[in-house]
Structure P
Amino acid sequence: MDSLALVGAAGGVGTTRTTLELGATLTRAELSVIILDGAYTTQGLADHVSGSIGPDMMAVSCDEATLPEGLIEIDTAAGTLSVCPAFGPFDRLAQAKAPTNARRFGELIESATSESDVVLVDCPPVGANQAIAAVTTAEQVLVVTPAGRPASRLRAIERLADLGVTDPRVVVTGEHTDDTLCVGPPTETDPAVTPTADAETSPYATEIAMIARELFSLEL
């Protein structure tokens, strides 16, 4: 159906959480969603997975395992949400960022679209090879940027333009603006839980649902 790369304008701006919450919200439309983790350095998506992690995203990108072997299903109210987090030592990280394996990451995004309705990619600020592969492969790109940091937003958009990615959508975490989407802070919960699927009327869930409607033309 579609693929979306969510790119942080800087580190720690909420890209991983936004990706995960958007995925959970999309399942409310009874869609199957796959999240691929391109944030090899921070590996934040792994914090939202309960239990052990088998072949991780880096192993799959290095062709040491298949994507189905690396997918972990997360409970949601409806639909299916599966994630493939990055989780491994530094030497694996360096190997996965190599050009050949980064290109494979892009190929995995394409193949995952045939296995699910929506593919979301959690991306770090564009610079690493796998992030470049993600934003040049995904059908849509969404820049995640905090309120009050316009320079970070502009720098991210300019870097995407250098790669031929023009007019990306932007989500500002923390405040409304006229020309961007918006999402507020999530309610503090157990990090292994995605609250939007179960708290559909919370302000945060409402903002995430608005983003889902805007990006994927869905009725939720």
Structure Q
Amino acid sequence: MSNDCRLYLITPAVIENPFQWLPVWEQALDGGDIACVQIRLKNLDDDALCRAIDVLRPPAQKRGIAVLLNDRPDLAFETGCDGVHIGQEDGTYEAARKAVGDGIVGITCHDSRHLAMEAGEKGADYVAFGAFFPTDTKEAKFHADTDLLRWWSQLFTVPSVAIGGITIDNCRPLVEAGADFLAVSAGVWKHAEGPAAAVKAFNKVMSGG
């Protein structure tokens, strides 16, 4: 198994004080290989969200990690992020592409082959499948399985992201099924030994360890 699968780190939904939380963020970023991070903060007004992005974005980009913003193509461009992740209810691919230009646009495709093929044809930079496991982060209405990842990886070149309740203990089948990225939130932030140890452990599994 080659180390083609990489980590896609999602922020906690709530960060009370991004500046105070910065050391935890940087520990995670220094824990091992991370392909990209998604800033997914809930229930903030635009000003508070922009301030949080200004704190969290630079340390990631300084380390060569792409920074995506969840749901907000308009703010992604304004705040210097590298792209955006949109769900099926977050506006169209076309609008997101117009907002971020050459930036990254990733699309949630749930458990749907049809949605994924549609997204790939339009030009999405990745398709996200899930949820693979129960998750505390959000109510999962869709449940994907490893057959979907296997099918996608064999037929298409657009990268796939597996998401939903992924932990160090359950991620190996997703890697073996051909996921290009594992999107992880609680699996890193709630890890018993801390986020840096979690990132390191995920990398070990993804490299076949």
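Suppose relative contact order in percent (Cα under 8 Å, 6 or more apart) works out to 29; of P, Q, which structure was it derived from? Only one of P, Q returns 29 for relative contact order in percent (Cα under 8 Å, 6 or more apart), namely P. Which structure, out of P, Q, was distance in nm of label points 7 Å out along Cα→Cβ at positions 28 and 164 derived from, given a value of 2.1? This figure was derived from Q.
Quick note: the coordinates plus some simple rules give every number you see, no bench work behind them. Small disclaimer: the values here were computed from a predicted structure and weren't measured. Cβ atoms are built from the backbone, for glycine too; each structure is taken alone.
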